[in-house]
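What follows is a set of structures for review.
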Structure I
Amino acid sequence: MKRTQPGTVILLVLVGLVFGFLLEVTAAATGSPILILPITLPIALVVIGVAVALLAWPIRQATRGKPGRRVDPFMAMRVAVLAKASAFSGALFLGAGLGIVLYVLTRSVVPTVTSVWLAIGMAVGAALLLTGGLVAEHFCTLPPDDDDEKERGEARA
């Protein structure tokens, strides 16, 4: 499995931003109330991000050569996939949160301050989820072997 590319993360943030902004525009155009996020959403995003990083920590310890540490390879793969999914969903939520903030701040009449802070909280929580996913993904990679480095050096020469 390849590491998450920065271009993919940027693309997902932009897709989330457009979706969040258009969701608010559609709600306002149809006369529906704008989206008010629950207070538990940023908290849940942060908790999930921290949990993913904590799940990946034993894998990092095992791959860095701690004696007596063995990790089930199936568990390591599950954590790596969870880390990638967390990074992707964190990027989407970050974009959606920024889209909602952008919509609220571009209105001539700003809604209640609470909705702005909840959207900012969602963006911050999503950024922490994205960070936790990327860190956990880094923890699940194997360090390069000395033999691999020698082969790459010989191939370049």
Structure II
Amino acid sequence: MIKVCFVCLGNICRSPMAKFIFQNMIKNANLENKILVDSKATSTEEVGHSLYPGAKEELEKHHIPITEHMVSVLEKDDYDNYDYFIGMDTSNVFHIKRILGEDKKNKIFKLLDFTNDRRDISDPWFTGDFTSTYQDIVLGCTGFLEFLKEENDI
């Protein structure tokens, strides 16, 4: 089982959006028994909260199934529990490495690293633009799924 953890600052917008979008892609590719998906935050500031309303509305607009979500924070021990940590921006990747320590097994990436457009995904909590964030996450998740298929022969 391949274990993937999407990570952003608060775990209320981008990383849970990526989790739900990627889960839907996995289901549509009939790979649910091969890939496990989770999402976490690099900050504790949103602990106790669930999916941000704007993120939920955007996912619903695209008919992406949503399950119960509560903010979860990345911890050092998580390094051994996942095969991939996918940050949404450069700051997320910096903080993932700060929390997890040295990435000896090359598990940490930025989501758009799996595309031809290797840039940060803007945080819609600040921009208010959930549509662009959704499109960027779909682009990144599509590239990441292709990467996983090639790397793991699935």
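Quick note: the coordinates plus some simple rules give every number you see, no bench work behind them. Worth saying up front: this structure is predicted, and the values here are computed from it rather than measured. Cβ atoms are built from the backbone, for glycine too; each structure is taken alone.
A few comments on the model shown:
- Structures I, II were shown, and distance in nm of label points 7 Å out along Cα→Cβ at positions 19 and 107 at 1.7 was computed from II.
- For distance in nm of label points 7 Å out along Cα→Cβ at positions 11 and 131 computed as 3.1, the structure of I, II it came from: II
- Which entry (I, II) yields the derived value 64, 38, 21 for Cα extents along the principal axes in Å: I
- With mean count of other Cβ atoms within 10 Å over residues 43-50 derived as 13.6, matching label from I, II: II
- Structure responsible for -12500, with helix-only ellipticity at 222 nm (-39500 (n - 2.57) for each DSSP H run of 4 or more, over all residues; to 500) calculated and labels I, II on offer: II
- Distance in nm of label points 7 Å out along Cα→Cβ at positions 83 and 115 from the coordinates reads 2.3; which among I, II: II
- Structure (I, II) behind the derived value 26 of relative contact order in percent (Cα under 8 Å, 6 or more apart): II
- Origin of the derived value 3.7 (distance in nm of label points 7 Å out along Cα→Cβ at positions 3 and 27; candidates I, II): I
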